[in-house]
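Asker: Next come the structures, one after another.
What follows is calculated from the coordinates using simple rules that are stated; it is not laboratory data. Keep in mind that what you see is a predicted model, and the values were worked out from it rather than measured. Cβ atoms are built from the backbone, for glycine too; each structure is taken alone.
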Structure 1
């Protein structure tokens, strides 16, 4: 069951994320670095150029899309991920349960139009709004899906 307020609220979350990500592009050149590396043990995402780390971020994992499965999997439902990086995703699940928003409270979400990347950005935007994220980065996977990471902090490397 979706509540009447949720679609507009989610659209606002997407607009907010677009503004946040545009700021990160401008201030930290996110999206322009030649390399990124995430470390799920340390909870970091690093952006590098010519072997030199330029930007360091602390992350939480939102979830992932899978072209093979044609769905989104919330990070809180993925037993392969470290629990330290799931607290914000668990907060989203609680929000969904309290407000009757099924797509936030169920492990898997599908999209009728099979626009998985759009779905991934939409649900990551919702997490960013609920958890006051600074932005979101999508790491593409070789199978056509992506891993969506929410920034909790971002700084220039020293």
Structure 2
């Protein structure tokens, strides 16, 4: 972990979130290499830019705290599937209940594989170091910790 970088990113992230929350930014100015200045004064565009900046700062902070994804994992089909799911869930219109309802239409062998994946995901979350868990995921982490004893005793056969 790069503690100095993580601290600086954490402070910058906090400041950007404050700017986003109080909606006080009314101009973003860009300075080009040739000395020209260009500005954006549209508050809707500024809001989107702040959101993108916050997402990127959160990503950079995770990398500073926990490191990058290994090239081997990044090239795996499992990682690519997880990224596709991340993309789908990164939308306020994503409904977990509708997703769960959709599972009944999976091929039954794939439904088995999905639940083995859910089990593995719960066990992996529970195995994380507490320092890797932020407040947004604290309740999920604690729930996973409670489920470990149950899941360790349950075998999901491949039929």
Structure 3
């Protein structure tokens, strides 16, 4: 399920998915930045450019190159600001295509495995011009990304 809302000029996206796996396996996959490429649509040309393969930690800076919209290649820099092992982590954009990006990744034990809950709060650049692109460009692109991720994760966990 993917749901959008807007409040005070900030957009929110909430995505829920049940994964047929253990909390440990879900955390191992989702908290490893190296797996982002696997769950991102290939046409986004998502590439991690930062070095290191250490476990996720608060304060970690991760850099990427990504094509968020057709024809636009962008550097994206995020910081992992909060981590609670096997519960949640938060990444925040420091530089990239959005004016603001705050992404909470939560996993919760569920009777059918693990409930994965994402909540993204974001603000678009370019004021009014950015706002008019939301329903035609930004929202469909985010829906596409999360639907792709949902499909890939379901296949990975044999659902």
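Asker: Output the label of whichever structure in 1, 2, 3 has the greatest value of distance in nm of label points 7 Å out along Cα→Cβ at positions 4 and 76.
Answerer: 2
Asker: Right, another one. To test your reading of the models, identify which of 1, 2, 3 gives -21000 for helix-only ellipticity at 222 nm (-39500 (n - 2.57) for each DSSP H run of 4 or more, over all residues; to 500) when calculated.
Answerer: Source structure: 2.
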